[in-house]
Structure I
Amino acid sequence: MNNFKEVAKLVKKRKENINIFYELLDSDSWDGYFEHLLNLSELKKEKSTFVAILRRLVDLKEENLVQEWKKNFFKEEKITELKHKFYEEIRKFYEKEHQELIDEIVSRKLLSEFYEILIQGIHEIGVIINSYEISWTKEIIEKNNKILASQFQNLDDAINFLHKNKLYQITPQGEICERSYGVLVRIGNLWKFVPYARFFENETLKLEFAFEKMIERLKNVAKKEDELAYVEYFEKLKNAFCQKDEDKIIGSWQEAELAWMKVKSPLQVGHPLEYYEDHYTHAVALEWDIRLEDESNFDALKFSNEIKQSFIKVYENINIEDEKLKKEVLNNIDKTQLYVCIPMIFYGAELKGLFSAQVVPNDEFVSNIAGKKIFAFLNFVYENTLSKPFMKISSEVFEKDFLDYGREILFFKEDIWKRVYEISTIGHEFGHIFFIASDSEKKMNQSGFFKNIEEYKATTGGLINFFLHEDKELRLPVFHELIKRAISLIAWQKVDEVQPYYTEGLIHLSLLFKSGVLKFEDRLKINFNLEFYEKFKLLVLQTYHDLAKHYTLKLDAKEFLNRFCLIEDKVFMPIEEECKEFVKYYYKLYEKIGNEIDNSGEFELYKAKKSKKNEKKYFNA
C-alpha cells in the first residue's frame with residue numbers, strides 16, 4: 001500500500017519550514033548558518049543582502065545574489081566563483097533535507113519496498129548529478145559559450161558556424177537534432193562535438209554504477225504494471241546517459257522518453273529534458289527530480305476539450321490548410337497526461353530554480369507517438385507566493401490600488417488565484433502544443449531564436465483559450481496577472497537562461513502600450529478596467545492569429561520577434577519608444593532596489609488579516 005497523500009503532506013510540511021526563513025527578515029538577528037552565508041557572499045550586512053541570500057536558499061534563485069554583486073561592483077570572474085560557492089552550500093543543504101525526508105518516509109512505512117528503493121536510488125543518483133552539474137556548467141556555459149560569444153557578433157553567425165562544421169547531433173532519421181547531449185571541444189582552431197558520456201567520463205561511470213545498483217534492487221521486487229514500467233524506463237535512461245556512440249545518442253534518449261511516457265504512477269521522475277541555458281548547441285541541462293501528484297479540483301478533461309476547441313477555432317480563422325499539422329496537434333492534446341503535483345526531491349540544474357509548470361518531452365518524434373506530460377505545481381507555487389515579502393520595487397512602480405487588487409486575491413480569494421493559475425500557467429503549457437509539428441522548431445530556428453517567440457506563443461495560447469471560453473468573474477484577475485507578470489519579466493533582461501521569458505514579456509508589454517493599457521511619463525499609469533481589457537484582448541487576438549500563420553508556414557522565428565524588439569548593446573529592447581523608455585526605467589530601478597523589501601508594513605498587515613480570518617474560520621468550524 002502506497003500512501004502518496006501522506007508523503008505529499010510530509011513534503012509540504014518540510015517546505016513550509018523552509019519558507020518560514022522569510023520571517024527572519026522581521027528581525028535583525030542572523031543565526032550561525034545565515035552568518036556563514038553572509039560571509040560566503042562577501043557582501044555587507046544589509047537587508048537587501050539577506051533577501052538575496054534567502055531567495056537563493058528558499059526559492060533557489062541565483063539572479064538576486066548576482067544583482068547584489070553587480071551593484072557592489074564585483075568583477076565577472078568573482079561573481080562566477082561566488083555562484084559556485086553558493087551552489088555547493090545549497091547542494092549540501094538540500095542533499096541533507098532530501099535524505100531526512102526519505103528517512104522519515106521509510107521509518108513511517110508510507111511506501112512499498114519498491115518505492116522506498118526507487119526514491120533512495122533517485123537520491124543517490126541525484127547526489128552524483130549535483131556534482132556533474134558543476135562540471136557541465138564550467139565547460140558548456142562558462143567556457144565554450146563565452147568563446148563562441150567572443151568569436152561571433154551575433155547568434156545567427158554562431159549557429160551557421162556550428163551547422164557548417166557539423167557540430168551537432170543527428171536523429172535516427174539522419175536529421176539535425178534541435179537539442180544535444182554533447183560538449184564542444186576546441187583543439188587549436190578545430191572544434192569537435194563529444195558526447196556527454198565520453199567527455200564527462202568519471203561522472204558517467206558513477207551514474208552507471210548507481211543506476212545498475214538501483215535497477216537490480218528494483219527488479220527483485222517489481223511486480224505491478226507501474227513498477228515494471230519504471231524498471232524499463234530506468235534501463236533505457238541508464239543506456240542514454242552512458243551512450244558514447246555519436247550516431248545513437250538521440251535515438252537512445254528517444255527510447256528513454258518513450259519508456260518514460262508509459263510510467264503513469266503518481267510519483268514521477270524528471271530527467272534531463274530542457275535546454276534553456278545553452279543558446280548555441282542546445283545542450284540539455286542536468287535536471288533530476290521526483291515530482292509527486294498533489295490534491296486538486298482541476299477538471300483536466302473539461303480544460304483539455306476547451307483547449308482543442310480553441311485550437312480548431314484559430315486554425316480555421318487563419319485560412320491555411322495543413323491537415324497534417326492539425327492532426328498532430330489534436331493527437332498531442334488527446335494523448336497529453338496532466339499531473340498537478342509538488343516537487344519532492346530535486347538536483348542538478350534545479351538547484352538553480354524549479355519549474356512553476358512544465359510540458360515535456362521537447363522531442364516531437366516522441367510526442368507524435370506517445371503525447372506529452374504536463375506538470376503543474378499549483379499548491380506549491382501558491383504557498384511560495386504567499387510566503388514572500390512584498391518588494392519595494394512593486395510599490396515604486398505600481399499604483400497602490402493595482403497592488404491591493406492582486407494582494408486581496410492572493411491572501412483572501414485562494415480559489416480565484418488558483419483558477420487564474422490554471423488559465424495562465426496550465427494554459428501556457430497546453431499553448432506550447434498549438435501549431436507545433438515535428439519539424440517546426442528545426443525550420444523556425446534558423447537564426448537561433450525559436451524559444452524567444454515560443455514562450456510568448458505558449459502564454460498567449462492559454463490566454464486565447466480563456467478569451468474563447470470567457471468567465472466574466474475572471475476577466476480582471478487574469479488581466480491583472482498578465483500585466484504584473486509582463487512587467488516583472490523585465491528583471492530577467494540579462495539572465496541568459498531565461499531570456500525567452502524576457503522577450504515574451506517585451507511582446508506583451510508592446511501590446512499593452514499599443515492598446516493604451518499602459519502609459520509612461522516619469523511614472524507608470526495603468527488603465528486597469530474592462531474597457532481597456534477589451535482593447536487589449538482585440539489586439540492580442542489579432543497578433544496571435546498572425547503568429548499562428550507564422551508557425552503554420554514555419555517561418556524563421558526572428559522575423560516575428562523583430563516586429564516587437566531588436567538587440568541593442570547585446571540585450572533585446574522594444575521597438576516602440578514609450579515601451580522602451582519604461583523597460584529602461586524599470587531595469588535601472590531593479591538594479592538599484594531589486595532586492596529591497598517594502599517596509600511600509602503592508603505585508604505584515606495582510607498576513608495578520610489572513611491569520612485572523614483563518615482563526616475565525618477554524619473557530620466557526
Structure II
Amino acid sequence: MRSLLLLLLLTSMAATSQVNTYKISFSNAVHHEAKIEVTFPKIKSQELTLRMSRTSPGRYALHEFAKNVYGFKAFNSEGKELEITREDPYSWTVKNTDGTVNIKYTLYANRGDGTYSQVDASHAHLNIPATFMYSEELKDRDIELQIDLQDQPDWKIATQLEKINENTFKAPDLYYFMDSPIEISDHQVRSFEHDGQKIEFVLHHQGTEAELDQYFEQVKAIVEQEAAVFGELPDYDYGRYTFLACYMPNASGDGMEHRNSTILTKTDALADGGMKGNTGTVAHEFFHGWNVERIRPADLEPFSFSEVNMSRNLWFAEGFTSYYTGLILHRAGITSEKEYIEGLSGTFNYVWNSPATRYFNPMEMSMQAPFVDAAKSVDPVNRENTFISYYSYGSILGLALDLSLREKGLNLDEFMKMMWLKYGKNEVAYDTKDIEKTLSAYAGKEFSSDFFAKHIRTGGQPAYKKLFDQVGVSITQEVKKNHFGASFRETENGLEISRNTVIGSPAYKAGLDEGDLITSVNGTPVHTSEAMKKVIAGTTEGKKLSIEYQRFGKTETTSVELSADPEYKITLSANASKEQLKNRKNWLESK
C-alpha cells in the first residue's frame with residue numbers, strides 16, 4: 001500500500017513538473033505595460049528557444065508581436081542569469097540551462113481588439129499570442145497561468161480557460177492557450193442556459209446594468225436563432241461559451257472567434273447606437289463557433305504561429321458566415337424585413353460593380369487574406385480594381401445559393417446542417433471539393449457542379465433578378481443617373497481624387513488617377529464634393545465634362561464622358577403575390 005501511494009505521489013509530482021507556469025502583473029498599467037514571468041521546468045537540453053508568435057488564431061496575416069517585448073532576461077533554477085542569443089527578430093535562445101529556465105520580460109500593449117493586447121488603467125485585454133512567449137518544442141505541455149491583481153483589486157477575470165481558483169487558470173496545451181483570450185476588468189456578467197450548456201456574456205463598458213439587460217436579450221435571441229440553423233450547439237469545453245465584449249472609448253472595433261469564446265470590441269456605447277449597431281459582430285462571431293472553429297478548412301490545419309495561414313475556403317468560412325450575420329439579425333427580431341432587404345444593396349454593389357472578378361475567383365480571392373487581414377505595407381496597391389473582400393464576396397454568393405436552393409424546395413440552412421454533421425460535429429477538416437460533394441448529395445450533382453463551375457471556380461454573376469423575384473424582391477438600376485467614377489477629398493485648392501479610379505469608369509477612361517487635383521469643371525472652379533455632384537447630375541446625356549486638374553504641380557486638361565450609374569438598388573416588391581410572400585416568409589422567418 002505504501003509503495004502504491006509513493007508511486008502515485010511520484011507520478012503526480014512528475015506530471016506537475018511538466019507544467020509551464022506563466023505569471024502576469026500590471027503595476028504599470030497606466031503606461032500600458034505588463035510584467036511577465038514564465039518558468040519552463042525539466043528542459044532536456046542545454047538550450048531552449050523561446051518565441052513570440054507572428055500570427056493569431058482567426059487572423060491570416062503576420063503581425064510581429066515581438067516588437068512590443070523588451071527587458072528580456074533568463075535565469076536558471078538557482079537564479080543565475082543565463083546567456084541569450086538572437087538568430088532572428090522573433091526568438092530568444094537561452095544557453096547553458098540546468099534543466100530549468102525562468103524568464104522575465106516587459107510587454108507594451110495598447111490596442112484592444114481581436115488580435116492585439118491592451119493594458120491601461122481601465123483593463124487588461126489579452127490576446128495570448130500578442131502577450132506570452134512560448135517554446136515550440138514544449139507545445140504539448142500543460143500550461144498554468146497566474147494573474148496578479150493586487151494592484152487592481154476591482155478587476156475580475158473572464159476567459160474560456162479552465163479555472164483553478166480566482167486568479168489561476170490552466171490550458172491542456174499551447175494551442176488551446178493561444179486560442180483563449182482574456183478580459184480583465186471591472187466588467188458585468190449575464191448568462192443563460194441553452195441545450196444544457198452555459199452561455200456567458202461578459203461586458204466591459206461605461207453603461208448601466210439596465211442597458212446590459214436589454215442588450216443581453218438580443219444576444220439570447222441571436223444564440224437561439226443560430227442554434228436553430230444547425231439544430232444544436234457545439235459541445236463547448238467545460239460546457240460553457242463566453243462572449244468577451246469590450247465597448248469602450250479606448251477599444252478598436254473588431255471581433256474574433258475562438259473555440260469556446262469570442263472577443264467583441266467597439267467604441268460605440270450601448271446608449272450611443274451600440275444597442276443595435278454592435279449586434280452584427282455578436283451574430284458573426286458566434287456563428288463561427290460552428291463554421292470555421294469546427295467546420296474547419298483543411299488548409300488552416302495545423303495553424304502556424306510562425307508563418308501566414310492561407311486558405312482557399314474563406315469565401316465559405318468567412319463569407320457564408322457574413323451572409324448569415326444579416327439574416328440572423330432579422331430572424332432574431334433586431335432588424336426589420338425592410339432593413340434587411342435594403343441593406344443587401346451595399347454589399348451587392350461592392351461585389352458586382354468591382355472589376356476584380358476578372359482577376360480572381362472566390363477561392364483565389366480567399367488566398368489574398370495574408371495581404372489584407374490587418375496586414376500593413378507602405379507601397380500603394382490597386383485594391384479598388386483587384387480585390388473584393390472574401391467576407392462580402394462569399395456573403396453575396398451565400399445569398400445566391402440560398403435562393404437557388406429555394407427554387408428547388410431546399411434551403412441553405414439544411415445544407416449548413418449537413419456540413420455540420422459531416423465535418424463540424426466530428427471535427428473532420430474539409431476542402432473545397434468536400435463542400436461541392438456535400439452540395440451534390442443535398443441538391444444533386446448537376447446543381448452542385450453548375451454552381452461551382454459558374455460562381456466558385458470563375459467569377460460569374462448569378463441570375464439575381466430571377467432569384468429575387470421568387471421572394472418578392474426587386475433589383476433595379478437608375479440608368480438615367482450620371483456616373484463619374486471617382487472619390488474625392490476636399491482641399492483649399494480643389495477636389496483631390498482620393499482613391500484609384502475604377503477600371504472602366506468615366507474617370508478611368510479619361511486618364512484621371514489618385515492624387516489628381518481637380519480645379520475646375522467646364523471652366524467653373526470646384527472646391528466641394530457637393531458642387532461636383534451637382535455638375536455631374538445636371539449634365540445632359542451625351543455631353544462631356546471639361547476637366548482642368550493639377551498633377552505633379554503641372555496643369556492638365558481632359559474630357560470625361562459620363563456613363564449611366566451602375567449602382568443596384570434592392571427593395572421589397574410593392575406588388576408581391578401571395579406565393580412570393582410565402583416564399584419570403586419561409587426564407588426570413590424566425591426558426
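With relative contact order in percent (Cα under 8 Å, 6 or more apart) as the yardstick, tell me which of I, II scores highest.
Top value of relative contact order in percent (Cα under 8 Å, 6 or more apart), among I, II, belongs to structure I.
For distance in nm of label points 7 Å out along Cα→Cβ at positions 404 and 436, which of the structures I, II scores highest?
I
So if we calculate volume of the Cα convex hull per residue in Å³, for residues 44-411 alone for every structure here (I, II), which label has the highest result?
Numbers: I: 197; II: 158.
That would be structure I.
Suppose log10 I(q)/I(0) by the Debye sum over Cα atoms at q = 0.08, 0.09, 0.10 Å⁻¹ works out to -0.67, -0.83, -0.99; of I, II, which structure was it derived from?
Derived from II, not from the others.
Have a look at I, II and say which one yields -8500 for helix-only ellipticity at 222 nm (-39500 (n - 2.57) for each DSSP H run of 4 or more, over all residues; to 500), as calculated.
Going through each structure in turn, the value belongs to II.
Read the figures in this text as sums done on the coordinates, not as results from a lab. All values derive from a computational prediction rather than experimental measurement. Cβ atoms are built from the backbone, for glycine too; each structure is taken alone.
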